[in-house]
Each structure stands twice: as structure tokens, then as C-alpha cells.
Structure I
Amino acid sequence: MSSIPSPELQPELPPYPGIALRDVRLANALADVEAAHAALMAADAIGFDTESKPTFQKGEESTGPHLIQFATDDTAYLIQIGERTAPEVLGLIKDIMEAKQPLKVGFGLSDDVKRLHAKLGIVSHQVLDLSVALRQPGQKNDLGAKSAVAKFFGQTLQKSKKISTTNWATPRLNEKQILYAADDAQVALRVFRHWIGQGGKMPVLKPFKVPKPKQP
């Protein structure tokens, strides 16, 4: 009887190549967001994620999201959210998130949609959390992006904690932040396409529960 090799003896998976920098758009000016809106609304499904400046003090509440990421099959769009963000830009984001099409797919999206509602008043529709959708019967833990990439593509998704906990509220994102954020959105869409292509069945989407306002 052959025994299962220990993790140390199992071959390392090749790295997930990720998105190229040339395929990422920093859409902060209104004209750029309008172009992103047109491309995203024409798609049947898009990748979605957000990033927020981390909190380190006990009891400190997040002021995020500070970055919203969307992705089509070939392009990722990063939109920074700050005090000077034009109302027209926020309106376009709201239009995307509240639309019945496209389908918005991502991993671990519960906090993302809650923060969008708390900060921008957005009530998100047609959002598919792959962490839950890809969970096998009897499996207690959600399936994360790294596990999904290993399972479906036989590759290793690099997720740097150092980058994930950087200041996402900074006016100028560096190249590592840009690629990290863009990959988070697009890898979800790629996993979704692969899963559906293998016969995955779309679950009935239930609206995310919006937290009730705190009583004074």
C-alpha cells in the first residue's frame, strides 16, 4: 500500500502568473471611470473586491473602502475612494454595484459590501461570494482564493500579508499594491469562468444583509 507523501515531499506548484501591469487601469478621473463603467456594464460577469486601510488600535473602526477593484476578462480597473472623490464617480460605482447585470464575483465579500453600504450607501445586488459557492457539501471552512487557484489551475497564488496591510488610503499606490489589488479582482473572475466551464451550478443569490443603524 502506498502512503500519502508528506507536504514537504510534494512538488511545489508553479506560481500563478497574475495580471500584467499594462492591463490595469487606475480610473480616478471621471472620464476614466466612465470608460470603466461602460466596459463593466457590458460584461455578463466581473471580478470585484475592495481594499481598506488597516486598523491597528482596539475599537478603531475602518474608514474603508479606500480602493474598489473591478475586472473584466482582460482588464482590471482600480478606483480610489477619498474625501475628494467626485459625486459623479461615486454614482457610477453605485450604478455598477446595484445593477442586476453584471454579476459581481469575488472571495470573502461580506465585509466589502457592508463597508460599501456604510460608507457610500450602496445596496449591492447580484454578488456571488465564491468562498461560499465553491464550498463542498460537509465542508465547514470557506474556500479562499489561494485554495481555489491551487485546485482549479494547479498553481500557487502569492498573497503577501505585507502588501495586504499597507496603507490603501495613500494617494499614490505603488506597483506592488496595484498588481496585488488587480489580481484580487481578476483571479476571482478567472476562477468563476473555470468553475462554470467545468459544470459548476450558479446558486440562488440571496441579498446580503445590510446592518441596521446603531441606536443612539
Structure II
Amino acid sequence: MRIAAGLALVFDLDGVIVDSMPLHTEAWKRYLERLGIAGDDIERQMHGRRNDEVVRALIGPNLSADEVFAHGAGKERLFREMMLPQLEQLIIPGLREFLAGADGAPRAVASNAEPANIDFVLDSTGLRRFFAITVDGHQVSRPKPWPDIYLRAADLLHTPPKNCIIFEDSPTGIAAARAAGGRVVGLATHTTDLPGVDVVVRDFRDPLLPQWLELQQAES
């Protein structure tokens, strides 16, 4: 569908572009097992957080920066190995068609995900061509739930934050999008309980999405 001039589209990665959270959980479980650590409540510990925060939460708060980096990189390599054979099936339904239909609108990926994971997903799926900008949590001093990632994406897209349509699936990301002043679409990838969003949609095929976007175009 046509996106009105002046609006930009900004997408989180995990849970918005790919349904990757179950694989992240399983990859952490396997990685922790190798270290002899019983992972408790892994999904809650990692959802919406930057990788260095997750490493300290799951492995230990007193790790050195080099240890944090090594553990994070090791887990993400395992994650990508596990994901590659099923990556195409994990793309959120309707995303390709939605992006193709919105061709011409400024678009960015803005995620706490590791830059290697963002590159892996975009390059392995051929989705890179749809996104002029990518922003990760290491490009800003404060990751989500702070608004910095989305403020930087808006700046790079030359669009006021209030005219950014931000697609999120986690409370942390929603808080960041709200704090940035964006308009927020909640993707019910794993739950419909997404307080603080402007609209909740099942996926990118949901007929509610173009209806809601039509209203946003009238207000831009």
C-alpha cells in the first residue's frame, strides 16, 4: 500500500521481522549447558535486552568486558547455525509483501540485536534491499527501553519521531518507541498483551494494519 509522504517505517528485528525468540531461548539453553549452568527463566531474562545485558544476567554480573563479548559472540554463532536451515520459515507472515507494497517509504531496522544477527537475517533472506538504515544497540549509549535507538533511526531517516511508524513486539521495545514519540504497531507474535501500542495486529497480513495506516496518512 502507499505510505504517505512524511511517514517512515521502523522495524525491530526479533519477533517483528523473524520469529526468532524460541530459537534464542534454545540457543541460550544449549550454550549454558556447555558451561554447566542451569538456565532459569531464560526468555524473560533476554526479551528486549541487549546481548551484553543478557550475558551478565545469565552467566554472571562480574564478568570482564572481554568475557562478556566472548560469551555473547559464542552464543550468537550457535544461534545463527541453528537458525539458518529454517530462516525462511521464520519470517513473519506477510512481511515481504508488506515491504514490497510500501516501496518508496523510508525504512529502517532498529534493534537491540547484535549487528552480526541483523546482517545475517537481512542478507540471508534478501530483505536488505528494503532497508536503507540499520541501527543496533551498540550504536547508541543507551539501548532499549531508552529511546536512543529509535531517535537515531528517525534522525538517519530524516523524519520526525512523531512521524515514524514503529513495529514492536516486546514491552521493552514498546517503551523505547513510546519514549521516542513514535506511533507504535504491536506485533502479536507471541502475545496480544502489548500495553502502550496504538494498534495490535496478528502479523503483516492482518486487515487491520492497512486500515490503521490509512488513518495515520490522514494525520501526517
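The numbers here are math on the coordinates, done by the rules we state, and not lab data. Bear in mind that the values here come from a model prediction, so they are computed numbers and not experimental data. Cβ atoms are built from the backbone, for glycine too; each structure is taken alone.
Kindly point out which one of I, II the value 1.28 was derived from, the read-out being Cα Rg over 2.2 N^0.38 Å, for residues 77-148 alone.
It was calculated from structure I.
Given 16.0 as the derived value for mean count of other Cβ atoms within 10 Å over residues 21-28, which of the supplied structures I, II does it correspond to? Label of the source structure: I.
Suppose you compute helix-only ellipticity at 222 nm (-39500 (n - 2.57) for each DSSP H run of 4 or more, over all residues; to 500) for every structure in I, II: which one lands on -13000? Only one of I, II returns -13000 for helix-only ellipticity at 222 nm (-39500 (n - 2.57) for each DSSP H run of 4 or more, over all residues; to 500), namely II.
Source structure of the calculated read-out (Cα extents along the principal axes in Å, 56, 34, 31) within I, II: II.
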